[in-house]
Every structure is written in C-alpha cells, then in structure tokens.
Structure 1
Amino acid sequence: MGEGTFGRVLECWDRQTKEYVAIKVVRNVAKYRDAALVEVDILQHLAKNDNGSSHCVQICNWFDYRSHICIVFEKLGPSLYDFLKRNRYHPFPVDLVREFGRQLLESVAYMHDLHLIHTDLKPENILLESSEYIKVPQLKRISSDETQFRCLPKSSAIKVIDFGSTTFGNQKHSSIVCTRHYRAPEVILGLGWSYPCDLWSVGCILVELCSGEALFQTHESLEHLAMMERVLGPLPEHMIVRAR
C-alpha cells in the first residue's frame, strides 16, 4: 500500500475480524523502532479519548515480529495527494474542499485539546475513508466528439494519519518540523514553534486542494520566505528582529 524510510504499509486480511486492515511494518533499526513505540503510545492516547469525531486513524492493535514493530490500522482509501495525482491534478470542487477543511480543523482541534501537535500535516497524510469515486464530465472538451472526465470521491469523509512525528506541546522540540511545502515561517526562521504550525500547514493544504498544486513549491529557505511575502505581504517586524 505504501513504502517509506520507516518501512512499508501492507494490506492484510484479519482472520479474526474477517476484514481487511493496514499494517505498518517498521524497519528493524533502533531509531525507527523507538519512534514507532512512541507513535503507538500517541495513537492509543488519541483512541482513548475519541468519541468518534476525531477524524484520526484508529489503531486496532500492535505487535513485535522478529524485531519489527507492526502497527495494525483500520483500512482506509487513498490519500488526498494520490487522488489528485490520479486525477491529473485537477483541483477538488470548492464545496468539497470546504468539507475537507471542516474535518481537518476538527481533527487538529481534537489533537490540540490533548496537547498534541501533529507537525507533519500534508495531503499525503490525509486519507479518504473510502476508495469509491464517480466520474463527472469536464466543461472543456478534448475534441468535438470526446468529453474529458474527472473523478470525485463518493464520500467526503477523511482521516488524518502518520503520527510518527507528533509531539506533546510541553515536550522538548526539534528545531525543524513539517515537510518543506507546509512548513511555517517561524520554523524556517528558527524562532521556535508550537500549535500554530499545524494551522499553517492546514492553510497550505486547502489552497493546494483548490488549485491542484502546492502553494510554495521550493526547496530553499530564502526562496520559501520570499514566496510567503509575495503571497501574504511582509513578515511581521517582531519575527524579523528575533530571527536576527
């Protein structure tokens, strides 16, 4: 289902519950094992307080198999990024983005109420609950006798995943967090960060879902800050002074 530096995610059949699940199999490397155990604690903390409206992925179980930490999750649909990619980066309709945004903000509020900061919100870490979709015709035609179609999810329900970088607000923080395109200015400037960095990421995500492309497409910090100022105006003076 997916692969990364941490390991891979497999689709599996649970013979006890008679349903498909997703199992995150973590590499047998000390730092990844330690991070996975922290993620298990956070997932269990999230699940313990969830009344069914957190929009966070649910952990079903976890186990250690030959020194590989394996975390069992409910099986969900594709990520919003994968859906955009398969759809040739056609943006989602505004009404659908509004619904995504509502759920995403509810999820962030739930995490923050538990004093948790996700720190890696991005379209890849937001999954549709269902893989089902419908095809709708585009207004533009490829030719006089051929209509171009795009796909839309049947359900707008989403869930946030990947709590491997999530931290408690009162814990010691690493200086750099968030994937580059969704990184807040205070992180880039080295001013320290807290709960607002998640909200900055949410804003970047919603623009991307409406436009079909990342708002800040860069891999260099100075260019990133310049792009922010081009979109939002000059950075606040108090941030610039502290960055010096």
Structure 2
Amino acid sequence: MKFYRPITKIKAISFDLDDTLYDNHPVIMRAEQGLQTYLNQHYPHAANLGKEAQGAIKQHLIKQDKRLASDMGELRRQTLRAMLSSSTLSDAEIEDAVTGCFNLFYRLRSDVKINKTVYSCLSRLKEIVPIVAITNGNIDTQVTGFDDYFEFTLHASLAFPRKPYPDMFLEAARRLNCQPEEILHVGDGLINDVYGAYKAGFQTAWLAVNRPMLLNNEPTIVLPHVQLDTLNELITLMT
C-alpha cells in the first residue's frame, strides 16, 4: 500500500468491477468467440461480416447517437440488428435473432470465476461501511454473486454516461446520502476510475488485477490517494 495524498474519514466505498475485482479480458474473449461460433452456425451471413465491418457498424451507430458509447448492451443489440438486417429474415425474425445472440453473449460475458478471497473481503468491508459498484460494463451482478455484497450497482447507460464522466459517481453519492469526499472509489483505470472519481470529489484507490501496476506504463492525469497491492489492504485501511 502506497499513499500519494492524505486519506480522510471514509463513510462508503465504491468499486469498479472489470479488471479491479477480476481479470475481464479472457472473459470477453470467450464471450466474443462464443457469439461468433453461434453466428457461424445460425446466421452465417452476419458472421461473414468480420471484425472490421462490425467495428465500422459500431462507429457509425455511435456517430448517430453518442450516448451509445456508454451503453455496451444497447450498442451490441443495435450492432447485431444491423448485422442481421442484410438478410432475408423478417423484422420479427431479426428481433428474435438479436435477442438470442445478445442473451448468449450476456450469459458468457457474465460467466466469471471470482476468487473466493474477493467475496470474503467484500463481506468484511460491508460490515464496516456501505459498498457499491460503479461500472462501465454490463456484467450480470446477480449471476456473479456481487448483488449479495453491494447496496446497488450503477452501470454506464444511455441515462448515465460512462466513467470518467461524473454522473454515476454523483448518483452514487446521492443514493448513499454521503458527500463525495466521504466516499473512496476503488478501480483499475487511472483515467476512468481515479481521475473520474477525483474530479467528482471522491477519494481514490488504484487497484488492477490484470497487469503490473506501474505508473510509468499508465496514462495518468492525477495520482490516486492510495495505491493498493491487494484488495485485502482495504480492510487494513478501514480498521
């Protein structure tokens, strides 16, 4: 644990999820591969578009509605709809296909193996202060078991722009009935999490589980209040 600025009294903790509490990259890779296999089997005309064409569709959709950059679920649905529309399927069949494809991806995307020490740490922390989640992703927190620990989870969406925008941070403070400076936000992104939370008035902790935590390798605007080596150090910090 390394401190860069003083920590004041903490009345609540917010957590990022992806790459903070688990390594998200292999999860997304498996989900993308599973979706591609499903498309190959059932909708080959869509599967044949390839990654470059799919990326172009996403960029076009975001250009039409910039809010989609914050809502990964809705962006994927609209991308799938565009991919499937260049076929002989009826509108109703396209909607059924979009639902089937999205549900498959969402199930695979939420199939995360969480280390038991994460659950035990969250369990201990929730006995000390309220804990919540603030994520740019769309993982199913009920399936992962996180709902048993967090008071609530805020997902980036059309209504709540993705971090580092302050909207989700300020909404969390409102729901927790805390001043922003009374909340410690823990996340792996020095821009999305540390800078975003700091700009919203939160205290910040940097923790990444998917890579070496070397400041020289990271895009940095502001330093966190504290850099953690392990999640369990939060218990030490709070007791």
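All of the numbers you see were taken from the coordinates with simple rules; none came from a lab. Note that this is a predicted model, so its numbers are computed, not measured. Cβ atoms are built from the backbone, for glycine too; each structure is taken alone.
Below is a table of values for the structure above.
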read-out	value
Read-out relative contact order in percent (Cα under 8 Å, 6 or more apart), computed value 29, structure in 1, 2	2
Entry that produces 0.30 once FRET efficiency 1/(1 + (r/R0)^6) of positions 32 and 176 (r between Cβ atoms, R0 = 30 Å, to 0.05) is calculated, selected from 1, 2	2
Read-out distance in nm of label points 7 Å out along Cα→Cβ at positions 16 and 224, computed value 4.2, structure in 1, 2	1
Among 1, 2, structure where helix-only ellipticity at 222 nm (-39500 (n - 2.57) for each DSSP H run of 4 or more, over all residues; to 500) as derived comes to -13000	2
Which of 1, 2 yields 29, 28, 16 [semi-axes √(5λ) of the Cα gyration tensor in Å, calculated]	1
Structure from which 14, 40, 29, 10, 5, 2, 0 was derived, P(r) over Cα pairs in 10 Å bins from 0, in percent, for residues 8-103 alone, options 1, 2	2
Answer label among 1, 2 for the case where mean count of other Cβ atoms within 10 Å over residues 120-127, calculated from the coordinates, equals 22.9	1
